[in-house]
Structures are given as structure tokens and as C-alpha cells.
Structure I
Amino acid sequence: MFLIAITGGIATGKSTVAKVFKDNKVPVIDADLIARQIVEPGKPAWHQIKKVFGDEVIQENGEINREILGKLIFNDKELRRKLNEITHPTIHRTIFLQVFHEFVRGTNYVVMDLPLLFETGILLDFIHKIICVTCDEETQIKRVMQRNNLSKEDAKKRISSQMSLDQKCEKSNFVIDNSGLISTTELETKNILNILNLSKHHWRIRFYFILGIGAIVFVILWLNSLFKFVPISYS
């Protein structure tokens, strides 16, 4: 099994691309969804956030007030770092568990929606191919303003907190420009989907995995036979 990552900037359309894979029965692991799940009321990350950021980020129903928390962290790099320290280890651990589950199921490849793939760098060594979803700057700003009900200045702050889209595109294997029609984005995604479906890379991965397991078993058996016949001296 091999891993594919979808990345890009805030509001560039990563979910649109991920949906095409989902609709074609490809497992998709959504880092943003996991990030929301691990901060549900009563969970360890929720308690840590409440302790660090105070009751002002907790709503009456106990849920995290994402709007207030967002304003705090995007106006303060240190607070953003603290939030990442709370959430990222659990997010990455959950991702690894979901990937392992798909490996055991015999899945050929898994797509991971990872907005901060390049920013964290933690999962990069495990990725076979990277898809970057981009759009022009003005379109991105408008989308962030509309989606999060932000001023233009606040929208720019959120965008600038991430690596630039140009840098992400340079580091990626595929680039999808989502500035125009959704149908065009979906068509480009399907073309990439077809390329990945034809790949035999998952067989190579499984071969090396089996080879590695075989080598471990051989070493264990060899060591067992070695110690079994070592003469014991009682003098």
C-alpha cells in the first residue's frame, strides 16, 4: 500500500478534490476531521486547551469555540505553537492507526487530506505522491472571508500563517488549479485518480514488507539455533 497526500492552502478546495477520491471508493483520511474529533468535550486535548486558553474558548454546550480560538492563534504565533503541541501528536497518531487499518485490509493506496503537510514535515517521508490544490490569491481571500466570516485583513493573516502556495506547488507531484469551475477541478482530479489506479507501486511496497518480515524471522531462527547448541560450562 502507498500513501497519497492532498495539500494546499486554506480554502483552496482540498475537500472538493478529496470528495472525488471518496466517490470512487478510495479511502480518505481527513486531518481536519480528526482535529475536530480529538477536541470534543471531555477528551484529553479538550482539557489541555481549556487549561491553556481559558474558559473563553469554551461554549455553553462545552464545545470549543473555534471562532474565538482561531482569532487567538492567528494573532499570536506563540499561542498557535501551543495549540499545535496539544493537538498534532494525537492527530498524527490517529492518522497512523487509520493507515495501518487500511494496510491490514489490503487497500492499494490511501489518500490523506493534510493541509499542513509541508509545515509540519512529519509525514513527508511516508508519502509516495503529493497533490497540491491551489487557486489565485484574490479567489482564496474571498473564499476565506466568506467561509469564516472574516475581514480581508484577518483572512490575509490566516493565509500568511501557512507556507505560500507557490512553494507547496514546487514541492508537489501534481498541481490542481481550483480557481475556476468545480467541474474542471473534478476532471483534473479524475485524471490523477486514473494514473494512481494504474500504479503497481503497492505491490513493490508489499514485496519489501514481506521480505523484511522474512529477514526478521530468519534472524530469530538463526539466533535461536545458535544459542541452542552453545555448550554450557559448569566449572
Structure II
Amino acid sequence: MSKVETNPFGSQGWIPNKLESQKGKTFLITGGNAGVGFEATKLLASKGAKVIILSRNVIKVKAAIQEIKQVNMDADIEFIHLDLASLESIRNAAQIINNSVEKIDAIICNAAIAQIAKQKFTLDGFESQLGVNYYGNFLLCGLLFDKIEQSNGKIVLVSSLAYKMGYKKIQFEDMNFDKNYHPNNVYSHSKLALMMFSYELQRRIKKQNKNVQVHVCHPGSSKTTLIREDANLITRVMYKLLTPFW
């Protein structure tokens, strides 16, 4: 007889109301003003946590904070400008955080871009999806690591099972995809890089006996604004077909 596996969180699995009080804890969330990041911001703030949204869009952040405070007047939410497509912006944000934020219990690297129809580049000359989804997170985590370690904190990297849908290897010979750009392959490439970074970072942390946990996750199929209107036709059609089920 095969062993029946049971969900440790019960028949419903893990649901938000199972989250205990987070009072006294500080969370950083990239892209905390939209999509999955916004839902995480709402939940953590409702549990008493201090949430710092890292985002490039001041207007959208203000609107998100206002929406949350209409329901939760006591929500402790702050904003620090961060553009993951700019290494200078990341360094500036990290300096502000290291100088002004007392502690970091967890950073949730949630922000990403996807399915960019035509090849675009970050301000530093990197292919945009790899630049934002991987290089930007890599630098941010590195610059904040000591602060995170001081609190025995966590690094949460939002990857995607889409990493299995591309080449399933890093294209070191042409990281910008100058020769074979394809929006989905490049997105998958960026998420594979993030997966590899997550496992290697945890390996090195363990080897150095440091007290930081690294978690990498797949957010599932979510109705967000990640897919842009300039995505290719096939991607947009699939998104429209799946939307009614979310």
C-alpha cells in the first residue's frame, strides 16, 4: 500500500489567514504596488508588518498605498525608489536602505518584466528581461546581504516554472540574444538564471555558516499586468484564454 501524503497545512493547504502576526518585522518587496507583490504587501501589512515597497513608479505606488490604507488605516508602508533596469538606481536605493532601515527580516524580489516583443536593453546595455529579472536582483541582494544577515533574514526570489520552457541552459556565448532573440526564450532564460543563483547562493551561505535563508518560488498562473499589450499575438491569446479561470 502506498503511503498517503498529507498537506502539513491541512486540507485547504496554506491560506493567508494562517499567517501569524508579523508585528515588529520589516519586509522589502520589489514591485509591491502591483500584482502578486501588491497582494503580499496587503497581507503583510494587515498582519502588522512594516512593508517597504521598492518600485520605479511613484504614481502607482502612491495609489497602491492609498488603496490599502482605505481598508487598513494603520498599515505601515513606505516607499523607496528603485529601477531594476538601472544599476545606478539599485546602488542608490541600497545605500538609502542600508543607512535608514533598521533591519530586514526578508526581501521579496518580486518585480519582473516578461514577453518583451522586440529586443530592448537596460540603461547599462543588458538585454532587458535578463537585466531586470536577474542582474538587477543579483546586485540588490548582494548590496543588502549584510543587513539581511544581521537579522537572520530571508531572501525570497520569485522565479517561474517557465525556466523549463526555454533552452534549459545559460546562453553564455550571447547573453543579450543578439543573434536569436525570442521573447519567451529570453524570459525563460532570465528565470533559469534566477533559479541557478538561488541554489548557488544558498550553497555558499551554508558553506560559510551564515544565518540567511534563500527561498525560490513559482507564483503560479496569476491574473496580473505582467503580460504587456506589445507581447506577441500567441502570448496575448493564451493569456486571454486563461484569464477566465483565474
Assign the value 27, 19, 10, calculated as semi-axes √(5λ) of the Cα gyration tensor in Å, for residues 63-126 alone, to the correct structure from I, II. II
Taking relative contact order in percent (Cα under 8 Å, 6 or more apart) for each of I, II, which is largest? I
Given 11.6 for mean count of other Cβ atoms within 10 Å over residues 55-62, calculated: source structure among I, II: I
Working back from -19000 (helix-only ellipticity at 222 nm (-39500 (n - 2.57) for each DSSP H run of 4 or more, over all residues; to 500), computed), options I, II, answer is structure I
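Computing FRET efficiency 1/(1 + (r/R0)^6) of positions 79 and 103 (r between Cβ atoms, R0 = 25 Å, to 0.05) for each of I, II, which one ends up highest? List each step's numbers first, then the result.
On the way: I: 0.10; II: 0.90.
That would be structure II.
For Rg/Rh (Cα atoms, Kirkwood Rh), which of I, II scores largest? Walk me through the numbers before you get to the answer.
On the way: I: 1.10; II: 0.97.
Looking at the calculated values, the largest one is I.
A short reminder: the numbers here are calculations on the coordinates, not readings from a lab. The shown structure was predicted, so the numbers you read here are calculated from the model rather than taken from an experiment. Cβ atoms are built from the backbone, for glycine too; each structure is taken alone.
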